[in-house]
1. Between 1, 2, which one scores greatest on mean count of other Cβ atoms within 10 Å over residues 83-90?
2. Given that mean count of other Cβ atoms within 10 Å over residues 155-162, derived from a single structure, equals 17.4, which label among 1, 2 identifies that structure?
3. When relative contact order in percent (Cα under 8 Å, 6 or more apart) is computed for each of 1, 2, which one produces 30?
4. Rank structures 1, 2 by percent of Cα pairs over 23 Å apart and report only the one at the top, that is, the highest.
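We did not get these values from a lab; they are worked out from the coordinates using the rules stated. What you are looking at is a predicted structure, and each value in this text was computed from that prediction instead of being measured. Cβ atoms are built from the backbone, for glycine too; each structure is taken alone.
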Structure 1
Amino acid sequence: MPARINPSILSADFVNMQRDLERIAGADLVHVDVMDNHFVPNLTFGPQMVERVQATSPVPLDVHLMIDDPDRWAPRYAEIGCFSVTFHAEAAGAPLTLARTLRKLGARAGVALSPKTDVGAYLELLPEFDQVLVMTVEPGFGGQKFLPHVLSKLTRLREAAERQGVEVWLEVDGGVNEQTIVQAAEAGADTFVAGSSVFGADDAGAAIEALRAAAAPHVH
């Protein structure tokens, strides 16, 4: 199974966004963190900015909504044409209804779990989602240190998916580099968000390939 690498534009140069998008043309998806300064203490992009990124990106968008009331706002990102729309379990009022709405609008539906959120309630709901994003840092800021204690969630999710015969992408976000990506892949992840380890490299394309090569032998 391939290892998907989704660079996070939270680590890109916002003034030279199109240039930085072109630097990651070899990625699988581009990860777009939408933050509202309510659900997390940071503020980034809204629908208009994401729509412009969508129009100029050489690869599809993997949108991660760290916002309050995703039940109301998430469908807008599917309507824009984003490939994948992930909302936080902690913020959604009706996560299953929202996931079904996103799918009807043509997007892959993802649910994100913060480090303190118990994965147990979602193990039998995997058929409702196309992707589960396990946060390996506290949501809100880039450049944080990887939290290895979260990896047990990935193992439980992978075991549940295999037991149920469900094809679901298991994504990790936070502190991903050539060392931690191996740990995450061994635990069950197949999709990896990387920010500073890609955009901080002189050759972003080579950094993507190095991450993919490091993870691939360990992806289930």
Structure 2
Amino acid sequence: MFQVNPMPEQIDAELLALLRQVDAVKIGHFIRDGAMDPGMASLLPRTVVVGTAVTVKAPGADGTIIPLAVSRVRPGDFLVIDRDGDTRHAAWGGMLAYAAKVAGAVGVAIDGVACDIAKLREHGLPTWYRGASALTTQRLGEAGELNTPVRCGGVAVVPGDVIVADESGVVALKRDEAASFAEKALAVVRSEPGTKSRIDAGEKLSDMRDTLGFIRSRGFEVA
């Protein structure tokens, strides 16, 4: 079965500008859900990207839907590919990455394996994946979905979600929550120079954060 839905509304420029001032880790201080699991490794170093989630489901050995998804990518989109548990067949490789980058994609997270690893690095499209395989998907024409709800890295993602990704991982945020989390994360970024200066001057981080006081406020006795 195939299901192909319209492309989602893209993230507005003001929100993107705000999110580009932070990273996934800073947002990770404030969320309970939405961070993909540690098995989703970053292929490229020193990478921070923000984009609009375009979701793909490509089950098993059938990669038919993925070139269609790449053909519809717009500048600023981030591909999120659900492999439905398959970790044997590489559904992402050099030519797909090249085409996606030329189309303006800012990144891809594939909950499965990839191939052409040297080419992926050469083309430079930020990629998060679970490993490499020489066994690839094929155009079988059995099933695939574009812009439907998916799961990637253990996280539910819907088309149009906000994706923030860096070397530490990938975070998917609901559009109506992204600005609030970004503002909180930005406050952390802005506070860091002052915190470092206080540490350099001899203050202890636990004292700045009143760690003992917080633990005691939770009803624990600490010497």
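1. On the way: 1: 24.2; 2: 17.6.
Structure 1 gives the largest value of mean count of other Cβ atoms within 10 Å over residues 83-90 among 1, 2.
2. Values: 1: 17.4; 2: 20.4.
This figure was derived from 1.
3. Structure 2 accounts for this read-out.
4. Working: 1: 40; 2: 49.
That would be structure 2.
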